[in-house]
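Structures incoming, each one as structure tokens.
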Structure P
Amino acid sequence: MIVVTFEDYVPPPRYDGIKWTQARIQEAPASTGAWTQLEVKAIPDYPDPTTPPTLNFTTELATLEEGWYRIVFVDATSDTAQPTNPVHNADDTTDVAFAPTVDQLGSLMRTRTKDSHGNERGTFTAETRPTRAAVEHIIQGVADDVISKHDQIDPACQESARESIKLKAAMEIELSYFPEQVATGRSPFEQYKELYDDAILSLASCVSFHVAEGASSPLGVAYHFPEKPPIIGLETKM
């Protein structure tokens with residue numbers, strides 16, 4: 001069996017005085033199903049049905065190494081809420097140590113971190129659009145693309161690289177999830193692009209300044225400094 005943990009899940013508020021009492025954990029091989037129920041977790045009692053608590057769950061009954069998972073909240077009368085957005089249990093983290101975190105990107109894009117109930121979370125979670133897992137995947141792809149243009153990135157340039165990755169990831173989220181707003185000028189895409197253009201130029205300049213002997217510049221030219229000055233013209237022997 002495989003252990004899967006769910007963090008920061010908030011049931012929908014209720015205004016009929018009825019509370020959620022259970023959470024059904026479901027698994028599927030794809031985001032569209034078919035869904036299999038793994039187990040049911042009890043939700044501790046809470047005082048106000050209109051402000052449900054933030055919940056965390058762990059199951060040890062998952063069977064798929066890269067499966068999809070969701071939660072279905074249930075009340076005492078067996079009525080259910082809409083299932084949460086499916087999340088992918090896969091390693092979507094990047095190998096780029098200086099890539100921005102999901103939380104750092106969430107701080108930049110606060111207005112895009114609203115959950116299914118309209119609450120601004122300040123970061124991406126399983127209940128936002130895009131989800132935390134989706135944002136991790138976007139950061140990974142952008143980080144790989146940005147650093148692939150350079151043979152090496154000096155530690156002095158890593159902050160510029162992080163900023164470039166963060167801004168390009170923000171642009172990709174706007175294009176992928178809010179294209180109609182981008183097209184009508186209601187998205188901050190253009191502002192992100194202006195900042196990204198400045199950041200990527202700053203990164204290129206920094207990398208060029210710190211390029212090591214024999215390494216490639218951002219333009220792909222190998223630098224090599226000869227140990228002795230070159231001889232110009234013909235050497236004349238007396």
Structure Q
Amino acid sequence: MIYLLYGNDAYTSRAKLHTLIDGLFKKRPNAEYFHITSENISEISLEELIFSQGIFEQKYIVVFDNVFQDKVQKENLLKHIKEMQGVEHIFIFLEEKLDKKTIDKFKRYAQKIQEFNKSETKKEKFNVFSLTDSLGKRDRKNLWFLYQRAIDEHIPAEEIHGILFWQVKSMLLAMLSDSAKDAGINPFVFNKSKGFLKNYSPQEVHNLSKKLMMLSHDSRRGIHDFNVALEMFTLSI
């Protein structure tokens with residue numbers, strides 16, 4: 001009897017292995033148990049293991065634990081898989097990666113095959129414009145966090161600076177204009193910027209604009225590092 005457990009979710013597949021072994025021992029408490037790995041497989045006589053019998057119980061429980069990493073041992077085991085199916089012993093294979101040809105061969109001889117793979121979660125694409133909302137809401141903590149994430153995403157500090165300056169400029173225009181048309185900006189941007197103004201005094205909006213302009217000029221002159229200065233700005237709003 002042959003069982004195959006495989007897949008990249010090693011934790012779940014190994015947990016299933018232990019559950020399976022526990023169940024088998026409840027049915028055959030006196031069965032002899034062999035746990036074979038790539039380290040001790042060379043010490044085992046496969047033919048003897050397949051065709052011999054246990055001292056107290058006729059059936060063995062044999063686990064082959066990720067032994068297919070060794071190509072020679074893999075070929076030898078697959079060569080004897082039909083014989084394993086024909087005896088009373090129980091053979092359990094635990095593997096992480098298997099090619100289709102090997103899986104197809106197991107499908108011909110294994111009583112049960114289970115695949116355990118981790119589901120891949122799609123990483124949400126980072127939107128650098130999310131920094132403008134935190135700036136407008138005066139959420140210093142989240143602005144700093146999003147700045148760090150933008151840097152981790154390899155977005156240049158100059159690009160981040162440009163987006164923040166655009167938002168401050170939009171707030172200035174919304175503050176000095178009665179409508180989006182007068183401000184010369186998109187109505188959505190105008191209304192959003194107008195809403196952000198409740199979080200800053202007029203002087204503070206002007207100060208933000210001056211800080212960002214000076215930050216750019218001073219970094220070009222070598223007075224400070226652009227990334228460090230921009231990070232300090234996110235903590236100062």
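Laboratory data are not the source of any read-out in this text; all were calculated from the coordinates shown. These figures come from a predicted structure and were not determined experimentally. Cβ atoms are built from the backbone, for glycine too; each structure is taken alone.
Quick check for you: by relative contact order in percent (Cα under 8 Å, 6 or more apart), which of P, Q is greatest?
Numbers: P: 14; Q: 21.
When relative contact order in percent (Cα under 8 Å, 6 or more apart) is computed for each of P, Q, structure Q gives the biggest number.
Follow-up. Where is FRET efficiency 1/(1 + (r/R0)^6) of positions 42 and 138 (r between Cβ atoms, R0 = 35 Å, to 0.05) largest, in which of P, Q? If you can, show how the numbers build up before the last one.
Numbers: P: 0.50; Q: 0.00.
Top value of FRET efficiency 1/(1 + (r/R0)^6) of positions 42 and 138 (r between Cβ atoms, R0 = 35 Å, to 0.05), among P, Q, belongs to structure P.
Which one of P, Q has volume of the Cα convex hull per residue in Å³, as calculated from the coordinates, equal to 218?
Attributed to the structure labelled Q.
Also, quick follow-up: For which of P, Q does helix-only ellipticity at 222 nm (-39500 (n - 2.57) for each DSSP H run of 4 or more, over all residues; to 500), calculated from the coordinates, equal -16500? All intermediate terms of the calculation are to be shown ahead of the outcome.
Working: P: -9500; Q: -16500.
Working through the options, I get structure Q.
Once mean count of other Cβ atoms within 10 Å over residues 18-25 is calculated for every structure in P, Q, which label goes with the largest value?
Details: P: 17.8; Q: 12.9.
Going through P, Q one by one, mean count of other Cβ atoms within 10 Å over residues 18-25 peaks for structure P.
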